[in-house]
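S.K.: The structures considered in this document are given below.
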Structure I
Amino acid sequence: MKAENTDRPVVVMVDDDADWQTVVKGWLSERYEHFSLLDGNDLLEELAALEADLLILDVQMPGDDGFSVCRRLRADRRFDAMPIVFLTGRKEDADFLKNIDVGGTAFLTKPISRRRLLSVLRELLPDHVETLGAGD
């Protein structure tokens, strides 16, 4: 069930901050189908149902942290190649290294600009760039 029968890439974001989710949804809404989850509990089922193209994942969340969630996704062949972008307020070197260890595709820290986030998404979803246009 591809989200809303659209050709736009589907981005799922897991972050326990609903206000931040709203900000990012506004940034992405022109180019991407954006779906928000507040925790990673049912993430595998949601990603499969939405046919997600990319996941934005916070590190600190209720229940399993983002690193544990990423490790679970990488162990599931349905999601082993999906781009996973960590977007977090944590800036420690150990977190960046753990991102690499668990299979994260990119590690971005808050605060982040709209332009920077969109640039990273365009880079990670190159097949969709032509149809979406390059302008901000």
Structure II
Amino acid sequence: MALPSPAVQACPLLLELVAPAHGRVRTPLTVSYLLHNRTLLVQDVELVMDSSDAFMYSGNKLLHFRILPRECQTLTYNLYPLLSGYVPLPRVHLVLGPGTAAASTLDGLLDEMLPSHIFIMPQTKTVTPSEAICAS
């Protein structure tokens, strides 16, 4: 009995997220996206970062660039958490070969490659010396 062979698709790009395990409300949080070109061809890429109700961020919202064969491109964003809890990260969209007939979106693969949420702890309360005296 012959088993059917699975259809395996090779993904030309690998996207990694480098981020801390958690953050704190109103404390800047630096995250980096590492985009690896796993092919022997130069890849033309367009990256779009969605806005988010849970974060303000600094960094490029729309970026068009090329990645050399077997090279890695690092994109760094400073996120400023506005909400506490298990909050969704701003969504990243990648398009290979933008502006061409062969343009392809990698949203389905990115959903599998990247974490979608991060835990944000509440802001710590600071006690002023006068409050400490009144409490005792």
Structure III
Amino acid sequence: MHVVGLCDVILNGLESAGLDPRYIISQCYDGASVMAGVCGGVQVLMQELVGKYIPYVHCYNHKLHLIMINSASHDKEVHNFFGIFGRLFMFLRRPNVAASYRGSALKRLLQQRWTGHLKTIAAVVENFDE
């Protein structure tokens, strides 16, 4: 999605929630140039569309997430726990296994996205009896 499309999504979301964009007091996005860029990023276009200066604050959740990943990776039990799920994902991707597996799809465990970890654990729990 491009910058204009992202701004449309944000503004439409505010409108559907009954919120007036003129009352936006700040913006918080990750550091990707499409969001935070000072020359054409969402944060700049939002200011133009709303017609006022809206301060941009970098979201530090990603950095906090990396700290948590690093800390958890030093715990042997956590490392082994997620290692099992990673190996299970790779096993289920094998063509002969994938053709016969009928359970919920597993997500690849990426360090950048903990939602994949949650969805994979939930899928395994859901299909445990199978």
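S.K.: For Cα extents along the principal axes in Å, the calculated result is 37, 31, 26, so let me know which of I, II, III that is. Could you put the intermediate results ahead of the total?
M.R.: Numbers: I: 37, 31, 26; II: 77, 44, 24; III: 56, 33, 26.
Only one of I, II, III returns 37, 31, 26 for Cα extents along the principal axes in Å, namely I.
S.K.: Out of I, II, III, which structure matches -2500 when helix-only ellipticity at 222 nm (-39500 (n - 2.57) for each DSSP H run of 4 or more, over all residues; to 500) is calculated?
M.R.: II
S.K.: Among the shown structures I, II, III, from which was the value 26, 14, 8 of semi-axes √(5λ) of the Cα gyration tensor in Å, for residues 14-77 alone calculated?
M.R.: II
S.K.: Next up: Hey, relative contact order in percent (Cα under 8 Å, 6 or more apart) derived from one of I, II, III reads 22; which structure?
M.R.: Source structure: I.
No lab work stands behind these numbers, since they all come straight from the coordinates. Keep in mind that what you see is a predicted model, and the values were worked out from it rather than measured.
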